[in-house]
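Multiple structures follow.
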Structure I
Amino acid sequence: MTDGSNLEHFTPDPKLNDLLNSENTIKVNPKEMPPEEASEKKQKDVDVDHSKEVNDGIFALNYNPIEILAKNGEKIENFVPKEGKKTPDKFIVIERKKRDINTTPVDISIIDSVTDRTYPGALQLANKNFTENKPDTLITKRKPQNIHIDLPGMGASATVEVKNPNYANVAAAVDDLVNKWHDNYSGGNTLPARTQYSESMVYSKSQIEAALNVNSKVFDGTIGIDFNSISKGEKKVMIAAYKQIFYTVSATLPTNPSDVFDNSVTFNELTKKGVSNAAPPLMVSNVAYGRTIFVKLETSSKSNDVEAAFSAALKGTDVKSKGKYSDILDNSSFTAVVLGGDAAEHNKVVTKDFDVIRSVIKDNAAFSRKNPAYPISYTSVFLKDNKIAGVNNRSEYVETTSTEYTSGKIHLTHRGGYVAQYQILWDEVDYDDKGKEVITKKAWNNNWYSKTSPFNTVIPLAPNSRNIRIMARECTGLAWEWWRKVIDDQAVKLSKEINVDISGTTLYPSGRITYK
């Protein structure tokens, strides 16, 4: 390389100077693409139809719907199967049994936090969040989507095309359809609801979610469930869910997966947004609108008839005429929460009178302008084959039952013309800290003592007494049958008062046991 100090010794070439100064010098300028040609190229990129690529990609997804939509709830390892609680005159046995519950609901309850992810035509991912009712949405450019409302009398007007089917546009289209029905097809009449009903005793969060197909979050801050008291056997709770459907809005199912995507959408874009074998795409095929009523029935009764009494009350049976049911309901409280309908907020009613709850269920059970509908449940399908996406709930739970026993007594009365002897035995039951039964043998301290008539006495029985056996015999005076049994009952039931009466003569004795 020549440095600057040598430039002064540089001698120009005359031929080179002539060439540079000639008019024949070749000049090269960069060629610019006309603006209209650049625009056309960009448009061609947009206009490329990726439908086949999207179809091939989604059809090629390999997954097991049952496995990817499996929701595994609680696993129960250790629990105390039985325990006993003593009070001066009562013994409460709390029994726990491990149970399994398996359900596959196809309609999923909608809670406030997911309405913008569960509208008709919404795209979702079939993953763990979907099973927990907090679905992930698949947001991309869409083709227009037809939706249909099943309100009566509308005919072809019940179907409308939504150009850009996002939440806001679909919600607006549904509102337009509803208003059109009120204005032109309702005739000013109300529309009775289609009611779906389910009930279940409550044992755990995952159990009640699976039993009623509802997210337990909906109970937080509304009806409230004291799961701790339930597990201790201090309370028994039943939840009933009334789903009153006013109308259903359906999205037209695609013939091919690409029918829901704009032609410019690529399968690569979908995979970047979460689509995979572990999270295949879904579409919300329909949404039910109406109102949901949750009713909580709660009692501290230890009766084994609690579930039957609650079910009878919910079904409208006259329980006042049934003494044992009436006693349970008289010592129960009832809470109802209404979602949807004419209540701007969740309408909550707490009462001791179940007739008030019946009124809540019956009132506003028809669709009108004053009693609008609320999205209450939805169903999704797999884009690959339009098969319904049912969440497979599997859970274990501990069923807790409590039985209350009251102390009793045995009243002995001897009025016979003979000498009598008694043998009275029973067991007292308790449970150790592992739930194992501990039995203490008990016997009356006057067993085998001879008693002449008249004789009366009372033997107290603790509330945890079981296996009561009562035998009474009389002396006949006969050499070949010196003692003859008058009473021999090996299965006497614990009762408030057990009356044991013997009478008659040596040759014709009689005896009986009665209960009060």
Structure II
Amino acid sequence: MKRDAPGPRASPHDGIGVVVTDPVPGTPTAATEATGSTEGRTRPAGVRGRAGSLLLSAHGLTMVIGAVFIGLFIGLTPPGYGLDEQAHVYRTYQLSQGVLFPSFDSVSRTYVAKVPRSLYDLEQQGWFDSNTVPREVLFFHRRDVPDRDAYRRLEGLPLDAGDPQATDVTQTLPNFPVVYLPAAGAIALVRAFGADTGTVALAAKIGAALMYLAMAFVAVWFARRLRLRWLVFVAALLPAALFQASVISADTFCNGAALILMSVVLTMLIERAPVGRATLVGLVAASVGVMLSKPTYAVLVLLVLLLPVDVFGSRRTAMWFKIGLLAGAAVLVGLTLFIASKGTVAVSTQRPDLAATINAVEQLKGLLVNPIHGVTMVGTTVLTYGESWVQGVVGLFGYNTIAVPYPFVVVTVLTLAAAAFYAERLRRGPAWSVLVAGLLVGLAIIVLMYLTFNPVGAESAAGVQGRYFVPCVVAVGAGAAGVLPIRVAMRRATARVFFPVAVTTTLIVSAVTWWVALT
């Protein structure tokens, strides 16, 4: 049968530009193009040549650039300056002692962890300083760390486990222990050598950073044969993602797991070729990781249903794989939601002035009885907070007090768009599904925060932060690029320079901005 001729296609060898196309639904455009699956297959001879090729590849650059800037953020940022870092550090320390979940305190009706007083004091020093900054003052007129010597004194104290401090970690309850394991392992390692308080705090950060770098490397590496890798590359190196990887937070694991999941799923959708058992195991691991990190991102796991039979080798294998994965997903999400429901009391400490007016059950009833209010609530929330979300996706540091300068926010958004429209186009049906999945995650975040963090009947959902949307970036970008009839044409050599330079430029500006604000 003769296939209809596709509309005008942007040649990757015509320089750089934007071309409007008329794609043929159901026609793969990716793996067969010269700049797609054939790229990167030749290897230079010799160990030195292979090492150089690795470092200059997209996944190699992910490791190098990521390590440099996460290291800078770790060096610049005092303990306790990450958003809600205190509770995550205390939970991580507890896990390093073999305690999987915090204990319930019937008096305060919160979940608590016991940590050495010196570690508690160090983190609280960071909380106090980072929350008493003059937010209205421009960053270059600020000095957000008023006394570095105070941190040096606290960091030099011995870690005395015999002097514990019970502290509230209720807000971390929805997070499974797996998200803290690398940081907890690093703490356990240095504690075995008698590390002081500062070394313990630093080791936890390094453990979390190494975890994210490894996950980002795997995500970009899996798409190495495709132009899609540049979209994953840019998303992995967002200043917001690297800053989160430099502090202790559940977001670090969540961002990495979502990157791997989307890279694997999109690569399979584009190449439509049989994969081995190891790849399927990796897909399952990434799916489980996403589900265990935060239940709102479980929607992304449903994209596995889009994978064609060709990927699995047989219809029977495809059917049982999808059934098994989705059944397991239902169980894990149910378990996660059950545990998370226990932590809704966290609002009593996070918003004590409004805690009496917040009731998730009544809020949900209100949305079901009056769905029009639900629609207007979502619209009002987007209009009210949308601009700050864009900044948050790109980079907000500290307690959301320092943002990447807005011109470079625009540069980053345009770089993401260029990477998305330069990547191989998904078929029309899967593209819509991927786009809707990414948007549904955003909607789920808004609704969840509305139910658990806002008074009954509130006009909008306060508390939604831009960093929550980082795991959706690849899905929304790839989905939108598959739906809209626009492509970015770029030489392969140009792409290898453009994306790393654009990403590195914004990261340099971000690090300098943060350094100036702190000092």
Structure III
Amino acid sequence: MFSRLRPIHLAFFAIFWQGLGAWAAWQGNPFARLPVEDAAMYWDWANDIADGHLVGETPFLSAPLYPYFLGFLRTLGFGLPGILAAQSLLHGATVFLIADAARRHFNLKCGLLSGLFYLFCSEPTFYAARLLNPSVQLFTIALVLWLAEQQRRRSLAASLGLSCLANPAMLLTIPFFAWWSAPQVKSRLRFAAIALLVISPATLHNYVATSRTTSGAEFIPISAQAGVTYFHGNAEGATGIYHAIPGVSASRLQQNADAFSMASKATGEASWSATSNYFFAQGLTFLMDKPVDALLLHGRKLAWLMTSVHYGDVYQPTLESRNDDFGSPLAELRTPIRTANAIWLALPAIFLLWRKRRDRDAHQAKGILLLFLMPVLVVLIFWYGPRYRMPILPIAVFLIPWGLQRLTEHNRYWLWLALFVSVFLPSLNPADSPNDFRGQFQHSLGASYRVLADGAVVGTPTENTTPLQEPQILLALAEKNLRQAIFRGYDTATTHFDLAQTLMKLERWPEAIDELRATLGLDPQHALAARNLQAIQEWLQQNPQ
């Protein structure tokens, strides 16, 4: 069987497998049809780019490669289904690059097994069917790995620059890869120059965008939000995952503007560099003042990295697959390998590579180790989120078959131990129960049903799509989930306001008034809730029941 299979065959199967899952989700899952939170931000950003606004009003506040990829597709007329189809192709290409890189580095059997491991990993498959950046980010990591195996230095340098545009943390790898690329100083400088040249459009964009502000032009290599992100994970009350900053919106559409305003008032300097530095300083002060808490916090980040199976920062894949209205246990069986499983299975190979790091020809081993360690450093420095951890996957699955093969050569019982550890240890994180996120999930689900009840709206992800259900059914589902979210303790102003809007569409005015009052009780400054409440009360006075 292995003698006839090739990595390209896996790529075609991956495209089919991914497309099948995306099609199944499209039939009933509202999250497949309606981007939320970060995904909604990407949709709006892509539309701006498609409208010709190539330079924004601010420096990049997120890695720019993915939104420009989306903007290009929107320019071609792609709607959400077309974009998800394009991401399925990227997913298949990533499978090919990983499998072919492992074939070149090890052997055909290892290559095919690496591709299969990645194909059945849950997170890449899930996020390729969402309007989020992992599909592009993982493709660029796999491209770096593939080109490194072919010793194509200039192409490798360019791909490294491209990877930086998808994941700014990769900037730290450029000096190392440049040093390992050649013994001559001139060749090393050329390597770094090519990578930086690929990055330069982002730097130029940021220079032009900030030159329009009163503070003047700023040098920002790729993105300007590192300090804010750092403080999200390193502040009083942080638990290793995303932690909201008091006074700063959790919405990506408003978050950085709030942070900029807060830092400007605190420092008197209205610049994006000053904003990032201010929040970096706040986080460092917390860590320095409480070293024991800092040590425990970083231990929790590492625990999340190594064991998290269910937690999702924007979407909750486990809860989606187990939802009574549209979920299916087949969704979890279709992609049974979790990222935490893959990390543990890759550790034997990492140990073997670490032992080779001092060999004279160990540049490839060092490069692979560096690519594996980068997501670990990102999580430890900032905070754990599945998208921060996910860039480790192409490297992990590339190594797993070789590492397990070496274990079986030594002692087959080590293989069984590795398999047991990889399955058992990720189940030990008590904070990773999907029930802990069910209230937030049901709020997001209810809000999505409410928006989808409006039907196909031009300029939104629902344009040119058939309705998921009749509007009244969608509104009933919205009400059910929003009430369950409140019952489960997700008792926020936003939840009550979403429920109020649902009840307004159902023309159940007394109940809507109650929810608007609950909204204002939790957030007295909620202007839209106040206006809606006043409008309903005036209308009821003029039109008594």
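What follows draws every value from the coordinates through simple rules; no lab data is involved. The shown structure was predicted, so the numbers you read here are calculated from the model rather than taken from an experiment. Cβ atoms are built from the backbone, for glycine too; each structure is taken alone.
From I, II, III, which structure was FRET efficiency 1/(1 + (r/R0)^6) of positions 92 and 260 (r between Cβ atoms, R0 = 35 Å, to 0.05) = 0.30 calculated on? Traced to structure III. Among candidates I, II, III, the computation of semi-axes √(5λ) of the Cα gyration tensor in Å, for residues 284-435 alone that gave 28, 24, 14 used structure III. Here relative contact order in percent (Cα under 8 Å, 6 or more apart) is compared for structures I, II, III. The highest value is that of II. Each of I, II, III could give helix-only ellipticity at 222 nm (-39500 (n - 2.57) for each DSSP H run of 4 or more, over all residues; to 500), but the derived value -22000 comes from III.
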